[in-house]
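Values quoted throughout were computed directly from the atomic coordinates according to the rules given, and no laboratory measurement underlies them. Given the structure is predicted, the values throughout are model-derived calculations rather than measurements. Cβ atoms are built from the backbone, for glycine too; each structure is taken alone.
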Structure P
Amino acid sequence: MKEELSKQILNTVKQFIKTDVAPVVKNLEDKDIYPNELADKMAELGLFGINISQEHGGLGLNYTTLAQIFTELSRGWMSLAGILGTHTLACYMIQNYGTDNQKKVYLPKLATGEMRAGLGLTESHSGSDVQNIKTFAKKKSEGYEINGSKMFITNGSQGNLFILISKTNLNSDPKYKGISCFIIEGTDKGFSVGQKLDKLGYRGVDTCELLFEDCEIPLTRLLGEVEGNGFRQVMDGLETGRINVAARSVGVAKEALKLSIDYSRKRETFDKPIKDHQMIQSMIATMATKIKAAELLVNDAAELKDNGLRVDLESGMAKLFASEICQEVCLDAMRIHGGYGYTKDLPIERFYRDSPLMIIGEGTNEIMKLLIAKRVYETNF
């Protein structure tokens, strides 16, 4: 039954890209306009609830299917996968670590898209160094008072619920035991959205600064209602985030390859289509092989996650490799298209601008290499 649902939703996503996204993506991306109508359509299709259990109003799809959805969305416009990606990460954390009441209150609204979520993790000074965040939540008799700021937050201005990672104990040793996660609502007193960032790529989707100035929330908004579990909670959540970033990379690379194949059949030089030149054939073969290898890594990580196994090694490898080959494939696609690939008349230049986001997002690839090496030494591979 779930397999049939997975096929149905994938076909729906493909049709959505063809019918709704393709005609408008260039204008929205060029003008950096948030795609309200497309986001609302994704909500109508149930995409905001893809990883929320059916018990709480979602589709309850597995991570193998989620990866395929992110791949297909990214073939149309990677920014749409960004809107959905950070939302599904927040949903995962509430579903897996929230109290029964937190699940009951938030998951149904997240599933319908009435609530759209983001993750308040990164700070301007700490980047991937999560243990050295400065945002602090001070416990009071009836709640918490939060002060600090977050940077590079997807869905920052359009979201109305955020999972916030904050210190609750400044003297904890080790530091990670002093970190907790909180559920922030957009209407909370003392919470505001700061600057919106103007980016090279990943346009349309809002990336913002979040500000907390004596932000007051009730005790019941502590995720799981136990302090000190935040580091473990968010690290687990990021495993799913890295799978979706890797899947986005595969989607962007696949579409760049498809356009390159189509172009090479039509473009002629020296009295024959350029697909008949050995150099072009070599580039196409290398691009296709890289994409296939990346897709296998993504599927491996997703299947392990579906089986309830630890996947920090596999998701890190998938994210590292897929994001790097995505940029390589997009550059080769631009070379195959020649001067046309460098213009805004074709989407190749957009893919090339979008690809670095995956190298940086969900932990930079330099950090990925450190995490992978650590796990390789632990497991002896």
Structure Q
Amino acid sequence: MHRSHGHCMTMGTASTMASMVEALGIGLPGNAAYPAVDGRRNVLARLAGRRAVEMVHEDLTLSKILTREAFENAIKTLAAIGGSTNAVIHLIAMAGRIGVKLTVDDFDRLASELPCLVNLQPSGKYLMEDFCYAGGLPVVMKEIAQHLHLGAITANGQTIGQNIADAQNYNTEVIKPLGEPFKDKAGIAVLRGNLSPRGAVIKPSAATPALMVHTGRAVVFENIEDFHARIDDEDLDIDENCIMVLKNCGPKGYPGMAEVGNMPLPPKVLRKGITDMVRISDARMSGTAYGTVVLHTAPEAAAGGPLAVVQNGDLIELNVPQRKLQLLISDEELAHRLSQWTAPAPPLSSGYWKLYVDHVLQADEGVDLDFLVGKRGSFVPHDNH
């Protein structure tokens, strides 16, 4: 699997975001998939340097490339490659910085019904190097061209349509044609309900089909320390039909929204040969992870979201086709629990930690600091000497 230093060999977050850079048009064609040690990587680096200078003379600025159409292209490409859920947060944050309004609902509306074409780990079996030799991202984008804004301008001065026009698929086992996709309707799905009023996400291409509609008893872990302390306990009251719930691992709660959402299964369940259970949290997970994992639940527990008041034994309903995530208690009971909830005290109440906790946005808003959202231009400050 580790074919050389310097590049992610699966469709993890690194490879996903490299693909997003190319799909957005701010990287040169082919940039997403070349291995670090491939000679073409060096050629691309030199071309990028030359192109940067040319862009100055052309006044081709980032804001002219990162348009609404560019982000829609990236969202649709994300579905086609079976990309990481982390891209949802990154793309929303990038759009926020450049002044484009992007929401979690855009991912569901634009791409949740699109298929996954790329047979690549963790959703499939091949590796990123195989994806490169099959033709890389231009081939994928050419396959879904009918869904893209082909006139979107890119960093090389040409449009997306021009960049992918001559793309050729050299291995249809790795990159499947649109008419015979690797997985159907595999784009990021956004779930809502009383447990995630502002949304939660799941990656269907990496989930177990049989668990996409599931109701189970909640087994609750209040934080990551609680999880590690109890998950290996043979007396833990849990079986494969339960739903694991992890709290206080979101932007404010962890803090920093760690990649702990794909909780390891308890040994007593693993010994039965079970490899997947429904898991719900306000955390993230690595793009290399797989399973029926609901992530980015917003608002997070530490911000007073309903996740904060889930109790052991509560029934939770997951219905991905209906985009539903529901805590099966009455509205009155939920309101009562929330009225009794008190916010956890942050481990530090001064310095950068306080600045971060006070200003970080929720998962559905990109987890940026609120004062960094919005285009700021190229102001040059006074000399300091």
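Brief remarks on what is shown
- Top of P, Q by mean count of other Cβ atoms within 10 Å over residues 11-18, largest first: Q
- Origin of the derived value 3.0 (distance in nm of label points 7 Å out along Cα→Cβ at positions 19 and 275; candidates P, Q): P
- Looking across P, Q, the calculation of distance in nm of label points 7 Å out along Cα→Cβ at positions 27 and 107 that yields 1.8 traces back to Q.
- Label whose coordinates, when distance in nm of label points 7 Å out along Cα→Cβ at positions 179 and 227 is calculated, return 4.4 (choices P, Q): Q
- For mean count of other Cβ atoms within 10 Å over residues 195-202 computed as 24.1, the structure of P, Q it came from: Q
- Which of P, Q yields -9000 [helix-only ellipticity at 222 nm (-39500 (n - 2.57) for each DSSP H run of 4 or more, over all residues; to 500), calculated]: Q
- Among candidates P, Q, the computation of mean count of other Cβ atoms within 10 Å over residues 43-50 that gave 21.0 used structure P.
- Highest-scoring label, criterion being FRET efficiency 1/(1 + (r/R0)^6) of positions 203 and 299 (r between Cβ atoms, R0 = 35 Å, to 0.05), among P, Q: Q
- Value 15.0, calculated as mean count of other Cβ atoms within 10 Å over residues 235-242, assigned to which of P, Q: Q
- Comparison of P, Q - label where mean count of other Cβ atoms within 10 Å over residues 291-298 is highest: Q
- Highest-scoring label, criterion being distance in nm of label points 7 Å out along Cα→Cβ at positions 59 and 99, among P, Q: P
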